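Values quoted throughout were computed directly from the atomic coordinates according to the rules given, and no laboratory measurement underlies them. All of these numbers come straight from a predicted model, not from anything done at the bench. Cβ atoms are built from the backbone, for glycine too; each structure is taken alone.
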Structure I
């Protein structure tokens, strides 16, 4: 009989359920718990946190989770892998080590995997002729002056595998691929040969990466999903024979069906027969999925091929400032009054000499979310007016924020619902995707044991 491991993902993004990883850890048999915290904008947020405080720049929620499960971690033999390190993996590890010492947990081995953060190397790349061209426009990153906030490479999974091979109980990494968190324990446990095996682990990670989206969350036929409040997070059962079954803990809410898994497979897929990762290229058209019992879906026939010679870089930079404000307009002719409110704001700003790089207005409640598809509800009894501006001049953006509240008494009747204070200018973080030769970056692995 073949050997198998159970890998569960308890976090789909930073801000996901804080209880989900605990329920995954305690709710049934599990060998690995993975946690995915990072998105493009998250890296910029963490970089700004680190600039304000050198001891920050990582997902603090992760440390709180580890603090709760530490007493049982070694006893149960569960290992944790997370990209919670953000832009400060060492500080994240230090917080966990401190927690272990405080709870007298000995023998815990905590690894960091770094090398993805190339922010400090950008000058070196520029001077050596590396363009970091925008993947859509072709413009070079250094063709214009930009205030770059973060630059992180989507790293291959080998660093996490090495950390597990060296006996790490907890692996903390920075920017990796979302599927790589699941692929790492698969490669560590089974040493799969061939691109098909790597592709299978990658698909397992892709299905798990968004947490409950594969167990009934965000599901098209949402009314069929039982106990969404107690929804179970996904588990991949992977065997040394190349088998893969998606399931969840017994007794949890949600459901695992061909349809829930198929919807997640389509998520951020891009070209179906050419799903690119740093570890392989997956042909999603080869995948077969079938129900394998209650809350069990078998995934098979996954085909993969050699990865590209380049890696994707996620770069964020400051692109001006923005502000948004909103009001509730109610009563007869609510939509007409809301439109008048918007025009009054723009006219008053123009009278004060404020013109913006971009403006936006929308009336929620009359079909604007499906504009062009759903006819506007001209007789809506209430409307939420939302206005926004964008500009490189922060002072002008702040000036906009001072024109919303006056409408309550100097606009048409029925203007209510102003709350939250004046809208303030916020930095606009723009995204710059680029490619870099994989030979220019490498993973660094460090494993430290509590008490050593």
Structure II
């Protein structure tokens, strides 16, 4: 009991530190110069009158914008903050700390400059139009924390829009799915099971699990062996409530029709019975998934309770109940299945070849490389995925994505794997070292002692 109390106390520490430190630093990202300013005369080069020359050059040849500006390395993190972490619809001001944190991760892990844009709207059309209008300033768009079904409408509309010339990506869908697939690839290796043969319970069927299922199916998962659960219970052909809303929740109705070959009914407990794998992206716990339900899973069960900030069941509870491998979305627990392992490297590779979109195949390539990185370092029940401090993972992932983009014909720049790896390494190393230099010089102050 004492050990569990200590683990719970440790799990609550990040929230306490966040409240203490956020007011001190007043944000996490800021604009920094990347050109030299030897004296004020240099502004005649970087601004007026000298800046007119590159402006005129870009006007004649729009492709020069990639060479003469930072467009090739800057993205917008766009959100209406209607589904933030495990907090829900908290509004654009309350969601800003999350988007700033996202921008910090982009920079430190991927060398990508990111601008947080929290929009005061709940209208899909306004989100879509905003992204269309701002695209000249950015090399890519990261959609974040947008509630369904709006998130599907925004992403699908923008990806299909012929006037969009930069990639639009929804990290809660594609990023989460990529990292979960990488973790599951290695977890299945450890327990000796095949993707094509496993049974899977999906607890929660929001944006993340929709995209996860799509990637898992592309990797060989049999849809008939999937049992989905939403807040009203197991999804099956008799769910008239879902059928009545299929125009808004088409993905959920498709799962009702295509999955659950045994026509199982009930709730989470019944969905988990005898299954090999559980992927949960639902209501934060603890207690959303109970230990006695995990006991009913198959031998060598794999469970990924990934709700934030608190997983649906604590890992030690799942382990005591018989699960062999457990992964969560938290950085302070083993097997962190966090999309932070995905989006920095994926965007790095996407930007480096100026890809027009981020395809599912690019995500699959990233997942495969992530799994390979973990395997190269040695797999175990508590190491199915690399850790965020293994910085070399991100350039490797970037190269895999960039090469797949070129293979699929969606890249506007061609480069070899060797050249791409060298470029990504420099970008990421410089971003990390920049933070460390500022800390050493005292320009970023050390956190005060408690």
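Listing for the model above:
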quantity: Given 24.1 for mean count of other Cβ atoms within 10 Å over residues 274-281, calculated: source structure among I, II; calculated: II
quantity: For distance in nm of label points 7 Å out along Cα→Cβ at positions 266 and 330 computed as 3.9, the structure of I, II it came from; calculated: I
quantity: For -8500 (helix-only ellipticity at 222 nm (-39500 (n - 2.57) for each DSSP H run of 4 or more, over all residues; to 500), calculated) the corresponding structure among I, II; calculated: I
quantity: Structure (I, II) behind the derived value 38, 10, 8 of semi-axes √(5λ) of the Cα gyration tensor in Å, for residues 50-97 alone; calculated: II
quantity: Structures I, II, by mean count of other Cβ atoms within 10 Å over residues 290-297: label with the highest value; calculated: II
quantity: For relative contact order in percent (Cα under 8 Å, 6 or more apart) computed as 18, the structure of I, II it came from; calculated: I
quantity: Per volume of the Cα convex hull per residue in Å³, the highest-valued of structures I, II; calculated: I
